[in-house]
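For reference, the structures are reproduced in the following blocks.
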Structure P
Amino acid sequence: MKHMLIRPITSRDDAQVCTLVRSCLDRAGLAIPGTAYFDPQLPHLTAYYAGLEHAQYWVVEVEGRVVAGAGIAPVPGTGHICELQKLYVDASYQGRGYATALVDQALAYAQHWYQWCYLETHTKLDVARKMYANRGFKPLPRPLAAGEHQAMDHWAIKDLLGDRDYPPRF
């Protein structure tokens with residue numbers, strides 16, 4: 001396996017991450033409104049995450065190339081819930097554990113600031129949904145709030161403290 005480096009995003013990564021996210025969504029047939037494909041902040045993720053409190057985006061770099069990324073950001077208006085965001089892995093690097101490593105990195109960070117971690121995904125992304133379940137995310141019957149990704153049809157949450165009843169009451 002090639003050497004993998006997980007590190008925070010920098011402005012020099014923004015274009016690569018934007019291309020990565022859009023190519024993954026395009027390949028999954030999800031280059032549609034209501035997905036991250038059209039997020040206005042996508043071309044400038046470094047500045048976007050830097051402007052949020054208790055937020056971070058990480059990339060996986062292999063031989064100088066960004067091949068995966070994922071972020072944590074607060075869910076507005078909650079104070080204790082974050083969202084796992086924009087987890088994508090280049091098709092030629094899937095199946096190598098990069099997504100799991102990013103999720104573990106993100107959850108370790110989130111535990112310092114939040115009680116719950118939420119995510120939105122799509123039923124077309126079956127491998128991702130299985131990985132989330134293996135990392136302790138449990139399905140929700142509906143999204144937490146009317147977010148910007150209305151095209152997503154699968155929602156899940158993880159108790160970062162590990163001691164509360166499921167499903168949570170928000």
Structure Q
Amino acid sequence: MQTREDKKAYVAELSDKFGRATSVFVADYKGLSVVDVEKLRAALRESEDCEYQVARNTLLRRAAEGNNASLLEEHFSGPTAVALSYGDPVGLAKVLVEYAEEHDDFEIKGAELDGKALGPGEVAHLATLPNLLELRGKLVGLLQAPATKLVRLLNEPGGQLARLMAARKDSLEE
């Protein structure tokens with residue numbers, strides 16, 4: 001049994017996490033076995049910038065006061081789990097949506113992202129977007145493409161001349 005001081009310390013810690021998080025997802029885990037929840041935790045451990053916690057709704061409400069997580073207070077009922085992302089929210093959304101598709105008992109209630117409350121449909125849409133690493137890769141590709149095309153364009157006349165000389169040499173040898 002937690003003492004009042006333990007609960008206050010936990011609320012302060014959770015409030016700090018809510019304040020640092022780039023996004024907060026709320027889910028209902030009712031009906032999941034401990035083994036199933038451990039599978040989710042293992043999937044989330046692969047990403048270093050997110051965490052998953054189960055907490056009492058009253059403690060969640062108190063921790064959410066004064067930060068963006070207060071947008072999710074309506075979802076703090078029943079068995080509630082929160083997943084926090086401190087980096088790329090899309091990666092966490094992908095893991096949670098994929099897990100919800102595999103386990104019917106796991107339901108995403110909503111999320112908070114950049115001061116805006118998201119519903120389950122918006123979270124599913126968020127999971128379809130490219131994550132931060134994919135976006136960086138696309139950006140690097142876009143930045144490299146003009147330089148690559150320029151190098152090919154500058155090399156082409158020399159290449160044509162070399163192919164012409166090789167063809168002439170071959171024709172003279174015959």
Structure R
Amino acid sequence: MSRIGKKVINVPAGTKVDVKAQVITATGKLGTLSYTVPADIAIKLDNGTLTLSIDEKRAKELNAIHGTTRANVFNIIEGVTNGFSKNLEINGLGYRASVAGKKLTLELGFSHPVVLEVPEGLTVAADPKSNLLEIKGSNKFAVGDFAAKIRRIRPPEPYKGSGIKYQGEHIARKAGKTAAGGK
């Protein structure tokens with residue numbers, strides 16, 4: 001049986017969880033999210049704790065989906081309670097980002113600025129002095145997906161390190177031509 005799937009999910013105060021058939025709906029200060037649990041997984045909500053269980057006879061075949069389902073349910077509860085955020089660093093001469101309403105404008109050395117529409121449920125904040133971009137939201141998948149979409153526009157290159165990277169991400173740097181020759 002899955003070790004992660006067996007863990008009990010504690011529902012924090014101020015967060016309301018409803019279970020109807022196989023749909024779990026979590027409502028908190030940051031909104032409402034729902035998740036449809038596979039039919040082979042039983043849901044039990046009791047005194048602020050949520051337990052997901054599977055049939056012991058089919059544990060071998062349901063092991064992976066059990067842990068994944070528990071993690072997804074935990075993420076919707078965590079999302080409506082505290083939310084999720086990703087920070088991106090923009091490195092490069094003349095590279096900058098600005099936010100106006102629901103539009104994110106990136107100047108990344110192309111002949112034109114790149115304008116992205118911020119998805120519903122997400123907020124983006126740009127700090128022009130430190131060239132940091134913070135993406136916040138209650139849906140973990142949406143936050144990570146939008147951050148990855150931004151990073152894909154100009155990934156960090158290994159020689160100068162210019163581009164967009166996650167905060168704290170290590171970029172393996174390469175030596176230039178002068179260091180490689182060695183004459």
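Every number here is computed from the coordinates shown, using simple stated rules; none is lab data. As the structure is a computational prediction, the values presented were derived from the model and not from experiment.
Numbers for the structure displayed
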quantity: For volume of the Cα convex hull per residue in Å³ computed as 180, the structure of P, Q, R it came from; calculated: Q
quantity: Source structure (of P, Q, R) for log10 I(q)/I(0) by the Debye sum over Cα atoms at q = 0.14, 0.27 Å⁻¹, for residues 74-129 alone, computed value -0.43, -1.14; calculated: P
